[in-house]
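Novice: Structures for review follow.
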Structure 1
Amino acid sequence: MMWLRTSCEMRFEVSVSTPFILMLRPRNGANQWVARESYMIKPNVPVFEFTDDYGNLCQRLIAEPGLFAIHTSADIHTDEHIEVCPGAPFEEVQNLPNAVLTYLLPTRYCESDRFIDLARELVEHALPGYDQVAAINEWIRQNVRFNPDSPYFQMSAVEVNQAREGVCRDLAHLGIALCRALCIPARMVVGYLHGLQPMDFHAWFEAYVGGRWYSFDPTQPEPRGGRVVVAYGHDAADVAIFTQFGPALSPIHMAVTVEALSGPPE
């Protein structure tokens, strides 16, 4: 295990009163514990928190015209190494937990029904289960360029496969679609990755095999730990770190940091 300190700072120039939903708080789970957290909003406005259908911690607020700033920070105890399990078996659909079944279905960004033939081709020589997902992950890594400056925007898995490049969430969409095409449940994860270059929020995917979820990240040359989960969902539509309603807004400033600590925070 290792200690990480994460932070995110965003600033917006708001022209009219704008409702926001934010998804910026890391969550406690089996592989991470949030020991300290701060969450500052300027100017101060009423914030209402709720937990969505995926267990993500969400905040609702209305930003008034002018400069609107958000700063979060957290100290988190998380796995230093990612868990791998070659040979973990495929789970028959009839044996899947009810809560997992939903991650078999095609979604807006993951058109799994369009990938059945390709998925079968990619895993032709792999054992059913974990090894199939590992083959998919490696094929994406070798054939789809991870480009943090990709000119493409909000691509679906079909579009990523055609463009053969994309940002981290695009590669995750393709991995999810290919897994679901084989009846392997898969979901999107958004959070932080220690040592990511260039540093930013990061996205990867998880697949359900051998009775549990395992992480896969086609942007990285080998399995890497040092991850902090902020949100889970079917695809990027479920895990946006901010959603605003009204005139389109992009941050005028955004900075993300992930620092390794030598031990527990004081």
Structure 2
Amino acid sequence: MDPKSQRVKLNDGHFIPVLGFGTYAPEELWCNSLQPELVRPALEKSLQNLQLDYVDLYIIHSPVSLKPGNKFVPKDESGKLIFDSVDLCHTWEALEKCKDAGLTKSIGVSNFNHKQLEKILNKPGLKYKPVCNQVECHPYLNQSKLLEFCKSHDIVLVAYAALGAQLLSEWVNSNNPILLEDPVLCAIAKKHKQTPALVALRYQVQRGVVVLAKSFNKKRIKENMQVFDFELTPEDMKAIDGLNRNIRYYDFQKGIGHPEYPFSEEY
């Protein structure tokens, strides 16, 4: 981590900004293209849409593979997701080929637990390690064990939902408390004359996590850049560590039952 240059070096020599702008919107980088022969065409379609020759980072969105086809979220008559079965090591090999072809600079994963990461890392003939694992991570789910595991293998942890869930959708558990209203976060924010959101983002930056902040509000997008203007004390960090409750906003309940459902493991 180099906070001065505001970027992190990846295990393949490329760099990633410490603060990213969350842009999640369903497109082709998705779980219905995990079959090895679909990996490159999905990337090529996205490159066509983006009018680019390559992307900086291409990731496996989730270890839970869905039925290939035109349906973004394939469901049966009863509304249940239609799963697909795929060897993630074969999917990874297809990503390695995309990197070799120059269609992406780096390759990584998302929503993988440590056992699934180990499966890739221990794969015979592994050519490239994942540069990152993008997971839900915030003070209520601080992922300390997964972070430790990733650091020990030189994999960058990238946090999504770093401010909790800002939008309600079919994927979000709406029964959870609102992170940014937490009294501890609010008190630390008041002390530093910052917002609770900035404190939540700064917390990640200081623990070596790359953080994605999503907002549709121009003022807030600008405000998020102020994460580099202040520093939390070790006492602040310890207090925020103490907020961990293993609360998942994106628990992907619909994926339970798939053999690769990642959140049954502790980390």
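Novice: Tell me which of 1, 2 gives -5000 when you compute helix-only ellipticity at 222 nm (-39500 (n - 2.57) for each DSSP H run of 4 or more, over all residues; to 500).
Specialist: 1
Novice: Given 21 as the derived value for relative contact order in percent (Cα under 8 Å, 6 or more apart), which of the supplied structures 1, 2 does it correspond to?
Specialist: 2
Novice: For the read-out P(r) over Cα pairs in 10 Å bins from 0, in percent, for residues 77-212 alone, a value of 11, 32, 31, 20, 7, 0 was computed from one structure; give its label from 1, 2.
Specialist: Of the options listed, only 2 reproduces it.
Novice: If you work out mean count of other Cβ atoms within 10 Å over residues 61-68 for 1, 2, which one comes out largest?
Specialist: 2
Novice: If distance in nm of label points 7 Å out along Cα→Cβ at positions 93 and 237 computes to 2.1, which of 1, 2 did it come from?
Specialist: Traced to structure 1.
Read-outs: derived from the displayed coordinates by stated rules, not from any lab. Values in this document were obtained by computation on a predicted structure and should not be read as measured data. Cβ atoms are built from the backbone, for glycine too; each structure is taken alone.
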